[in-house]
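Each reported figure results from applying straightforward, stated rules to the coordinates on display, with no laboratory input. Note that the structure is a prediction, hence the values are computed from the model and not measured. Cβ atoms are built from the backbone, for glycine too; each structure is taken alone.
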Structure I
């Protein structure tokens, strides 16, 4: 507790799942947290139970301040509104967690060969473009302070192929996020801004139980392929985030941490 006292964080895609776990961990560490999502009531849609009426209320119950901002972060106007409301409410920004993203596009296949043009645009925009635009919006605020931390969310799929090349464009977008992370780290390091990424493996969330069976994700074969022989939890991911946003990682920048339980063991 208290490691992030006085700091302000934005977590995108934070109304449920891993994003919610990131937001709550930041609040436990002392930060005030902005919850950004396409739908601030997203948890109810997938049956995820909250301890209060919203993630913002959960954070306030921890004694921290929180606001929620709805918007589609594929759109520059929504990004501008998110950062304007954050600055108006808190006057600063210390941490940005670019968690918003999607793995599949409706009406499109999952393979490179059957991804539709619209599906391609949707996956690239929702994952890569939103990460880039939110990072660009955070930079002036962090430069003004002379410090800041950006944590992007890549994926195991961006490091290592899934069987049969499933979720191809999602993986391509997440691989690009890893590269973008390194370029931002090189550019922003002289300004005291650290940029890293987490590449989660298969994480047990309410949303995971709704994944299309055709992707063959989350079965026993996947479990046995993990060195630790278990799928990850949202708290596992929050622990990695805690490392990256606190002084424990003060000399770490431009790195992609593969939080996959040992599923990916080759150098990357």
Structure II
């Protein structure tokens, strides 16, 4: 964001520009809001003054460990590609305590390059290229049917974790508490786990809990498109089809483009 503004690479057709056409986004310097006329964004100058003006590439490199030249190269190419560039918000940045701030920052970046409401941008809904799904009942034996009635390892539906979705107790998932349930064997001991397209040993806060929990499970299978921190704990790793051919594990997503 700092580089896009100081280099004058924000998408002016969507964002707006300075009244005199002179870029006043200079490192460390405050900007007068009256000098900038916005079109479809709101509060850009205030955002710069409060948050961005001191966040130099050098500051970012120190915070992230990323090479300075890589930060500059990606930012400049991202800006030059506007408005046909998009900052995608996947599960990792959002699946955190206070995880709402990361997507807000990502979508603010999308606004800066005009990808919002643009062809191929953030507001385009995905279609589900799938046929109807068969009911699972014919494939379930007595053990499987009984297993559905067991208490959940993530304690959903309890007084501590009501996990309300559309007003139904226990209808949502308390992902990170599953690690506590595994470690404490509460309400039962997990001896086999099959995981699909996830990386809780990375994406969840205090991921060391998941490292301990996965180490405790005798047999773990991981289905994934690429090896991850979670994969290191798997006894068997199976390849997951990627999205071009995926029929049975699609994600209903309309927010990420």
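One of I, II was used to compute helix-only ellipticity at 222 nm (-39500 (n - 2.57) for each DSSP H run of 4 or more, over all residues; to 500), and the answer was -7500. Which one was it?
Checking each candidate, the match is II.
Given a computed value of 1.8 for distance in nm of label points 7 Å out along Cα→Cβ at positions 76 and 148, which structure among I, II does it belong to?
That value comes from structure I.
For the read-out percent of Cα pairs over 23 Å apart, for residues 116-235 alone, a value of 49 was computed from one structure; give its label from I, II.
Computing percent of Cα pairs over 23 Å apart, for residues 116-235 alone on every structure in I, II gives 49 only for II.
The value 13.4 for mean projected area of the Cα convex hull in nm² was derived from one model only; which of I, II is it?
The read-out comes from structure I.
Using distance in nm of label points 7 Å out along Cα→Cβ at positions 36 and 60 as the calculated read-out, with 1.6 as its value, let me know the right label among I, II.
So the calculation was done on II.
A value of 14.8 was computed for mean count of other Cβ atoms within 10 Å over residues 108-115; which of I, II is the source structure?
Computed on structure I.
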